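Below are structures written as structure tokens.
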Structure 1
Amino acid sequence: MNSPKTLEFDELTAPPEWRRIEFLSDLHLSPQTPATLAALERHLQETSAEAVVLLGDIFEVWVGDDGRFDAFEAHCLAVLKAASTRLRLFFMAGNRDFLLGPAMLADCGMQTLSDPTVLCAFGQRWLLTHGDALCLADHAYQAFRSQVRAPAWQAQFLAQPLAVRRALAQQMRDGSKAQQAMQHEDLWADLDTDACIEWLKATDCNAMIHGHTHRPGEHLLAPGLSRHVLSDWDFEATPPRGDVLRLRAAGLRRIALA
């Protein structure tokens, strides 16, 4: 993780005509989640927001843009492309879809955001991040994250046939699920509070918006500093779940879609 002194971030300035900006993350779309994909399509068709920011893990796994023409991925591409004709779409990579690249982004009409990015909107600076880089207590994951984000590792992985990549990704997912099953959900690593405060101060922001943890809520980190956590989406579950955070001049509001 970058220290506050070396933290690199981009800024996105909302144009004055934007009245509503929405944030969502952790849909984990796959062929096994048709109801969740349908919920996303419906929301993108109906939302009154001028911009929608996808903060990572939109896909359960993404093994390279050359897979975007397969049936499921092509359906997702069509949904996102249709939405991009009526609103601005932004994508920040998560820990599942960090290999989503420029070809898929271009075909979908999405603009990529670096992690983290500062959003300047309605007279305030909002720090946007997927969140996984700040889960510092999970040392094994941080080592894995450093490995797979390295350009050399990614080039070697993407050089393998698509079928091999899909099989390797499934093996990694199976291993991750097995490890999670050995721990109670309450013991899963959360974002480090001190690191969140350092990032907020380094970027001159008062509030952070992130996903990753599947623990929706609002947290006061220090006087005047807060973080707002997105929910995951699962419309296959009983009951289904999924929400968005909508930012307006009046403030941030959580909207349940399920």
Structure 2
Amino acid sequence: MWVTKAKEMEEIITIRNVCKTYHIGKTEVRALDGVSLTICKNEYVAIMGPSGSGKSTLMNILGCLDTPDSGTYDFCGRDVSRLKDDALADVRSRQIGFVFQSFALMPRLSALENVALPLIYAGVPRTARLERAREALQLVGLGGRMEHDPSELSGGQKQRVALARALIGNPSIILADEPTGNLDSATSEEIMSLFNDIHAAGNTVILVTHSEQIAAHARRIICIRDGMVESDSQVPSPGEGIWSKAP
């Protein structure tokens, strides 16, 4: 399920001068103001910022949940910044694995069925998708809870199910929005250990978080403030010393 670690870095996301404005009544809110950045394959990136900074808007654009008013977004070699809703939905289903703070599990489906759900939309036959779902649940340590529905799972177990679901389609990126926001500290560290393993196996991981402790697991931290990139820093591996500014 987890892909082989990439041998070299290649650009997977490039956004240039992206702007997004919302209108709330008569008030105009500039959520993103000329944001440009590049994310490469197998990077582990945390996007941080206070409430109202624009990080959620950036996440929605990176996840093809929304489109910019201006600027461009190249995703896996394709300009997705002007795609219509159906085309964006196809990109999301095939190339992006989502993990949400609220888990977003279907309450009437078992853990196994929740994980297999994306493969239904991909047209994978039932036997094959259930087998892949079992494999994914084994990888996240839930082999013994496959037939339980979400009401029978703890918060940490629900997030493991969500992680397995995000991975099952071998997406180009894993995009996690406050993935430990509903978890206690100990469970949060368990989930972040899984994200570390997912990244080590070769996956591109993008976290959106307000927590410095959670962001510290990433290898790069992008801070957003007032709709602009305030800082973009590489985090050294253990033993390499202090953070350094990204080139």
Notebook entry, point to check: For which of the structures 1, 2 does the calculation of distance in nm of label points 7 Å out along Cα→Cβ at positions 21 and 61 return 3.4?
Noted result: 1
Notebook entry, point to check: Which one of 1, 2 has distance in nm of label points 7 Å out along Cα→Cβ at positions 149 and 173, as calculated from the coordinates, equal to 3.5?
Noted result: 2
Next item on the list: For the read-out relative contact order in percent (Cα under 8 Å, 6 or more apart), a value of 27 was computed from one structure; give its label from 1, 2.
Entry: 2
Next item on the list: Taking distance in nm of label points 7 Å out along Cα→Cβ at positions 101 and 125 as the quantity of interest, name the structure among 1, 2 where it is greatest.
Entry: 2
Notebook entry, point to check: Just checking, which of 1, 2 has the largest value of Rg/Rh (Cα atoms, Kirkwood Rh)?
Noted result: 2
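No value in this document is a laboratory result; all are computed from the given coordinates. As the structure is a computational prediction, the values presented were derived from the model and not from experiment. Cβ atoms are built from the backbone, for glycine too; each structure is taken alone.
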